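Student: What follows is a set of structures for review.
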Structure P
Amino acid sequence: MSTLLLALAVVSAGLYAGMMLVFRTGVMPALARVPDDQFAAVMRRINEEVPRGVFVTTMFASVLFPAAALFVPPEGGRTSLQLWLLIGGLALTVLNHAVTAGGNVPLNNALASAENGPTTDAQARAAFETRWNRLHAVRTLCAVAGFALLVAGAVVTG
């Protein structure tokens with residue numbers, strides 16, 4: 001059971017980190033090159049679509065499986081290095097989610113609110129894009145580093 005939980009922890013963290021990285025390296029650079037009205041419209045639609053089904057499942061799994069793997073140790077136990085790698089991987093994933101909830105989501109909500117208000121798309125973008133990208137860089141780093149630590153914790157032998 002512990003091997004399965006650890007494998008699921010690595011897979012879910014990898015999928016989540018991959019999405020963060022693709023958004024950071026592909027989606028946002030592409031959107032940076034479009035006019036304000038297109039940027040605002042696309043980001044609003046992305047922010048409506050992303051927090052559903054597969055993404056939400058992967059997001060929660062990236063915390064639940066590493067936590068479960070920590071509480072179900074292998075038959076022979078873990079070394080302290082393995083334990084700290086798993087704890088570090090889980091902690092970085094939790095930090096990623098904290099940045100998301102405390103930073104990116106409020107910015108997403110503000111961008112959505114500006115759609116029907118007196119704010120222009122240019123103003124909404126100016127208030128959103130740079131801050132969102134900085135926060136996303138932090139959460140991407142956390143997700144990728146967390147994934148790397150979970151992988152290391154799964155393969156290190158001593």
Structure Q
Amino acid sequence: MHIARADFSDPRLAAFLQAHLDDMEPTAPPESRHALDLAALQRDGVRLWVGVDGDGIVGTVALAPVEEGHEELKSMRTEPRVRGTGVASRLLAHALDDARARGVSRVSLETGSMAFFEPARRFYARAGFVPCPPFGSYAEDPLSTFMTRSTDPR
């Protein structure tokens with residue numbers, strides 16, 4: 001797998017990200033879904049990477065600014081056909097390395113609290129993320145789980 005900054009003109013990217021939004025739609029009401037759409041991922045300060053193999057896009061990961069030195073992990077998705085092969089781990093490591101290199105000291109995330117998101121919560125916990133209160137513009141929501149970690153290598 002090769003990891004590169006996203007090419008927003010690639011129609012495969014739009015389809016991949018739409019599949020992510022489609023996956024999230026049945027999990028919670030709109031006010032509790034926080035996945036970014038294609039336009040939001042192109043805002044200033046947001047950095048989106050894609051993992052690509054010989055068959056196309058296999059994963060995405062993004063970082064969005066929260067405040068000075070603190071960014072949010074967004075759009076973490078692995079193509080179902082390659083789940084469990086290390087794609088997500090490599091993308092997450094790439095994003096954390098990028099954040100560290102730019103002086104970002106903390107990366108946080110929001111994910112669902114429902115059973116559908118249990119594999120994601122376990123993945124993030126294995127990567128050193130711990131529960132935290134809502135951050136940035138988030139508010140308490142029983143359908144959300146908030147996690148954070150330092151970018152210091154562990």
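Only the coordinates and a few stated rules stand behind these numbers; no lab work does. Everything numeric in this text was worked out from a predicted model, so none of it was measured. Cβ atoms are built from the backbone, for glycine too; each structure is taken alone.
Student: Mean count of other Cβ atoms within 10 Å over residues 15-22 was computed and gave 15.5; which structure, P, Q, did it come from?
Tutor: Considering all the candidates, the number was obtained from Q.
Student: Among P, Q, considering only Cα Rg over 2.2 N^0.38 Å, which has the greatest calculated value?
Tutor: P
Student: Further, regarding this structure: Out of P, Q, which one gives 19 for relative contact order in percent (Cα under 8 Å, 6 or more apart) as computed from the coordinates?
Tutor: Q
Student: Okay, moving on. Suppose you compute helix-only ellipticity at 222 nm (-39500 (n - 2.57) for each DSSP H run of 4 or more, over all residues; to 500) for every structure in P, Q: which one lands on -26500?
Tutor: P
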